[in-house]
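We did not get these values from a lab; they are worked out from the coordinates using the rules stated. From a predicted model like this one, the values you see are computed outputs, not experimental measurements. Cβ atoms are built from the backbone, for glycine too; each structure is taken alone.
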Structure I
Amino acid sequence: MDEMSKDMMEFAKAFIDNLYTSLFSLHKHLEYLRAVLEIQRKEEATVVLEKAKAIGEL
């Protein structure tokens with residue numbers, strides 16, 4: 001390979017590595033947000049259940 005091809009291959013590898021790292025980071029952030037939303041839904045369901053019990057519906 002000539003020098004230009006080697007440089008292009010190195011750039012492509014660095015670009016793909018960076019892209020993979022960014023996607024993995026995004027995946028981890030989305031997992032965290034999903035966990036937070038699940039906790040919020042459970043808390044909201046608990047509040048609704050407590051209010052229903054308080055007014056005697058359950």
Structure II
Amino acid sequence: MVTLADWPALALRSSLLAWYQQEGRDLPWRKTLDPYGIWVSEIMLQQTQVNTVLP
């Protein structure tokens with residue numbers, strides 16, 4: 001059950017999802033379920049620009 005206290009969180013979630021649909025980048029590791037590949041991309045992106053990490 002959604003309470004009045006949940007509304008700010010719901011509004012934020014809705015806003016973030018709408019923003020991501022318009023502005024989110026199409027990155028290859030978002031299309032895989034391989035945990036190792038996702039982990040490697042996360043580690044590389046901590047100190048590397050996205051253009052360098054892209055295959």
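Among I, II, considering only Cα Rg over 2.2 N^0.38 Å, which has the greatest calculated value?
I
If helix-only ellipticity at 222 nm (-39500 (n - 2.57) for each DSSP H run of 4 or more, over all residues; to 500) is calculated from each of I, II, which structure is the one that comes out at -33500?
Label of the originating structure: I.
If we compute distance in nm of label points 7 Å out along Cα→Cβ at positions 6 and 46 for structures I, II, which one ends up with the highest value?
I
Using the calculated result 2.2 for distance in nm of label points 7 Å out along Cα→Cβ at positions 14 and 30, pick out the matching structure from I, II.
II
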